[in-house]
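Each value in this text was obtained by applying a stated rule to the coordinates, not by laboratory testing. Remember, it's a predicted structure, so these values are computed and weren't measured experimentally. Cβ atoms are built from the backbone, for glycine too; each structure is taken alone.
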Structure P
């Protein structure tokens, strides 16, 4: 699987490099004639100190809607394979934004390979190999969040790396605190949906191995444990706590596909897996909802009516600027960075409204541009 993915990446990379080189002069001429120049436009960039917005909602909780809503506020953002930037051409990107695109492509690639090691679609690998992939995921995430090119991250693997990301941000800028946004869902509904449609999602093996009679005592002794935080998978692993080297990645990190496989079609066994995954998510949601600097938290599935992405944008904007949630200095920075509710009818096909994918022409040009 890794070899195949690498071959595909190599082919696409060379294809888009050739395309970028052949069109570079034409684009520069067109930009010059139209009055555009490479610039840092209107949005959060390294020139303006703005907070880092961290989406803590797990996948399948309407994280994509939140991502779109943040884009509509003129905030450059990433959500798994999707990104939004405040430009129409790759040549208009900043170097920091290009680094973020490169980092996000590595995040997606490495997290997929890591999930295969953990049992996605029947995959497996030795622990050393899985751990190396896990570290590569962390390094790719670090590249994105410290790039200065994006200011909102969401969806897998970001909610699974809370411990790592908060530590990384604190070390990089001790005086700055991230701002959190949270999408929630009924835990049982989340577990069913996730197991049915996203079997590659990885959780901690230690929590799945606890006997029912051990749960209450374990919770009392470890009140801060989080079975969806991948760093905790190693902290609370029985083997690693006993200084033993796990032989398989799945002894520490386990994909939902693997848990379903281990139930061997037994109805009772599957129900037990659903129950434990439900409990794991409930713990995650409870822990995260109590974190400081939570700007906005919502369960979109329990609203009286459907909320559009533009309505969500408006609510977030009002919390940013019309409440006491953020200090005046941060509000001023956001204004200077061009954060505002964008007109969807005027801008729908341009800038942040034009969602990019990590493998599209725009992204390939950005990664192979000479900065």
Structure Q
């Protein structure tokens, strides 16, 4: 896939349609729109609630992804990076992806990020209240079932491949049990399927103690923003706490949920500066152990719809600063063979991270992308 052309892939969030599971967990008819509509500001910096310019769409409607793709392509977006929710055989929230796959007239590229975490009620301060557990069973029949789910997308001409290897991003690589065996297995399955393997990309939201033993199995690393900058640069913590957190982040997920339970007891919001985020990226290395490291640009961030008075949000967010972040990442990406630009996100409305037009900025963020990469 190596070329001189930048290829832009925002993350795509698929929880804007009704599902049986969300009906049971959160109430009849729940979608993330319910959170977006009722959000309130707790600080003068915030802009809540947010309103989509084209209304509160339903992602189960095949026309939704078609329209989104048309807008994205018009403004220079190469494709979507869909969040993929797989729980040892149970798949959730894949209707938009299936709609895209079924409609071959939609001429947009795509690939997947396996968001491989346990789902809990962390939004409401209850991280121990498990909705569906991500067990990562190290069983070949489950690995086989997972690959068989993915393979039809891998074989789609629109699915992005690098050197004949379909891209698969992993949100939290350190959680996968028997990681070396899992990597060998899916690579073998892909090779038997006519590919050169699977091009694995590890997302990194924080530093972990056993980084070398994890990331050596991946082709690329992506610093998932804004979480990576918050956890490594912006949040002021002691060196002792940083060491402890690196160790805990490498521990089994149930231990990490215990840490989340302690942190969820805080009642105060977290406010950071977008300008500081840009500076933190400028100082980050573009290589880790000879592997290319990519950054993620986000236009804005405010997760008040989910976390309310415990929200994390940024000051100094603006069209101009978004452009500055894009220019910086563009320069950094030019150091790599594969000029991938990751953006958080196309439509994370409940975290304030979206390129889609809203009633305030309309198409300004998309216009900035088009201008930067024209």
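If distance in nm of label points 7 Å out along Cα→Cβ at positions 151 and 175 computes to 1.8, which of P, Q did it come from?
Numbers: P: 1.8; Q: 2.6.
That value comes from structure P.
For structures P, Q, which has the highest computed value of relative contact order in percent (Cα under 8 Å, 6 or more apart)? Could the numbers behind the result be given before it?
Working: P: 30; Q: 21.
If we compare relative contact order in percent (Cα under 8 Å, 6 or more apart) over P, Q, the biggest value is for P.
P, Q: which one has semi-axes √(5λ) of the Cα gyration tensor in Å, for residues 191-230 alone, as calculated, at 23, 12, 8? Could the numbers behind the result be given before it?
Values: P: 23, 12, 8; Q: 26, 13, 5.
Computing semi-axes √(5λ) of the Cα gyration tensor in Å, for residues 191-230 alone on every structure in P, Q gives 23, 12, 8 only for P.
Given a value of -16000 for helix-only ellipticity at 222 nm (-39500 (n - 2.57) for each DSSP H run of 4 or more, over all residues; to 500), calculated from one of P, Q, which structure does it belong to?
Details: P: -16000; Q: -10000.
Checking each candidate, the match is P.
I have 19.6, 56 for Rg and Dmax of the Cα atoms in Å, calculated from one of the structures P, Q. Which structure is it?
Details: P: 21.4, 72; Q: 19.6, 56.
Among P, Q, the structure yielding 19.6, 56 for Rg and Dmax of the Cα atoms in Å is Q.
Quick one: FRET efficiency 1/(1 + (r/R0)^6) of positions 103 and 311 (r between Cβ atoms, R0 = 30 Å, to 0.05) came out at 0.45 when computed from one of P, Q, so which one is it? Could the numbers behind the result be given before it?
Values: P: 0.45; Q: 0.25.
Derived from the structure labelled P.
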